[in-house]
1. Between structures 1, 2, where is mean count of other Cβ atoms within 10 Å over residues 135-142 highest?
2. For which of 1, 2 does Rg/Rh (Cα atoms, Kirkwood Rh), for residues 95-166 alone, calculated from the coordinates, equal 0.93?
3. Tell me which of 1, 2 gives 4.0 when you compute mean projected area of the Cα convex hull in nm², for residues 55-110 alone.
4. Determine which structure produced the value 0.7 for distance in nm of label points 7 Å out along Cα→Cβ at positions 79 and 127, calculated from the coordinates; the candidates are 1, 2.
5. With percent of Cα pairs over 21 Å apart derived from the coordinates and found to be 59, which of 1, 2 does the value describe?
6. The value -7500 for helix-only ellipticity at 222 nm (-39500 (n - 2.57) for each DSSP H run of 4 or more, over all residues; to 500) was derived from one model only; which of 1, 2 is it?
7. On mean count of other Cβ atoms within 10 Å over residues 47-54, which of the structures labelled 1, 2 is highest?
Structure 1
Amino acid sequence: MFRHRAEQPASGETMAGLVRHLRRARYIRTEAVERALLRADRRHFVPSSQASRAYLDAPLPIGHDQTISAPHMVAIMAEALEAQPGMRVLEVGGGSGWHAAVIAGLVGPGGRVISVERVDELAQQARENLQAAGYAGLVEVVVGDGSVGHKSGAPYDRISVAAAAPRVPGSLVDQLSRNLGRLIVPVGPRSVQELIAVTRDGGRVRREELGGCVFVPLLGKEGF
C-alpha cells in the first residue's frame, strides 16, 4: 500500500540521482522499470520554465491545467502495469509524453504504445518531446477522448490511465485483451482516489486496490 505525497525533497541534479532515490524508497522494484526510467530523462518532458525542478519528486505543471506526474507515482504505476517486451499498450492522459516514454522502455522496440491526449497543443508537444528524447516511432500520440479508449487499436495487453476517473471506464475494460489484459487506473472523487488494477482473464474480470493517490480528473464521456 502507498499514499501519494504532494512534494518530496530534491533527489539530485541528474536522472540517475532521481532513480537512485526512487530505488532506495522502494518505488522501483525491478530492473526493467529502473532501466526504463533511466532512459526516459524527465528533463526532456518538462516545460523550460520547470527545468530546474525536473528531478524533483513532485508533479509539475505543463499547461492547460495538466501536470506531469510525480516520479514516484510513475514508478508505482510502471511496476503495477507489469508490461513485458512486445506488448501492445494504451496510455490515457498523454500529457507531455513522459509516462508513454517509460512504458515504451518496458515493451521495447517490438512493442507498441498508443498515447491518447485530449488537448491538441499538449499532444503536439508530446510528439516533439518524444522525438527529441529518442522515442520517434515507438509511441504514437493521438488526440481524442481517452476515457473511451482508442478502439481502432484494441485489444491491448495493458492500459495505463494517468488521470482520475469517477469509476472504472467500461470502454477501457472492453478494450483489454482477454488473455490476462491489465488496466491501471486511479478511481474516486476529484479530491483523492484509489489506484485500481483490473485484470481480464477470458470472461472473468478481477479488481484489486493498490493504494491511495491524487491525480487530475479524467475528462470525457466516461470521466468527469
Structure 2
Amino acid sequence: MKLSEFVKKYSDAPLIDSASFALLPGDPQGLRCDVQYWRKQGNLIPLKRGIYVFNEGLRKQPLPMGFIANYLLSPSYVSLEYALNHYDLIPERVTVYTSVTTQKTTAYKTPIGVFEYRSVKESLLKGYIKANDTIRDYLIATPEKTILDFFYFHQGLKGERGEFQAYRFQNLEIINLGRFNQLRKLYNKKVNRIARAFLEFVRQERKDYKTLR
C-alpha cells in the first residue's frame, strides 16, 4: 500500500491500531511490513506495540490526548495531577498524563508524551465523566474524585491545613461538597480522615473568601 492511501484511510482516526488492519483490503502481513518501514522513516510514531499516530506533517487534526490516554490502557480514566491541573485546582502546569486503572501500575513514555497509570481496586473505578478533547470524548474523574484519588496515592498526608496550602489548592468553589462526601465513602479510613480534614479546609477557605469580599 502507498503511504498516501494509508493516510487517506486513517485521516479521521485519532490513532492507528494494527488490530484494524485485518479489515482493510489486501494482505494484512504486507501492510504490517509497510507500517514498520513508515515507522523507520518517521512517518508513524509508535505509542505502544501495535498503536501509532501520524507525525505532524501527515496529521490532519490535533491529537486527542485524553482519548489516547484512555485507549492505551483500558479500563482507565484521567485523574490525579493532570486532572487537578485540568480543573485549575492547582496552579502548576502538568505535562504527564496521569490516569487511574484496574490494570497494573505502568507508564508509556512516548514521543508525544508520558502516560502514567496507577492501579486501584475495581470498587474505586467510579466517579468519572465524559469530556471532549478536540475531536473525541474521553473519561476524566470529576473534580471531587480527582482530589480523593490524589489523597489515596499520597497517604503520607496527615490532613493538616498546612499540607493543603503547600499543594496550593485553588478554585475550590467548583467542589461539590455533597458529591465529595458520597465519593469519600468508597475509600479506606485513612483517606476518609484526610478527606474530612479537607472538607473543613474548603469550608474555611470559602468563609475567608467571603470575608475578604
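Where a number appears in this text, it was derived from the coordinates with a stated rule and is not lab data. Only a predicted model underlies this, so the values are computations on that prediction, with no experimental measurement involved. Cβ atoms are built from the backbone, for glycine too; each structure is taken alone.
1. Going through 1, 2 one by one, mean count of other Cβ atoms within 10 Å over residues 135-142 is largest in 2.
2. 1
3. Value 4.0 for mean projected area of the Cα convex hull in nm², for residues 55-110 alone corresponds to 1 out of 1, 2.
4. Answer for the origin of the read-out: 2.
5. 2
6. So the calculation was done on 1.
7. 2
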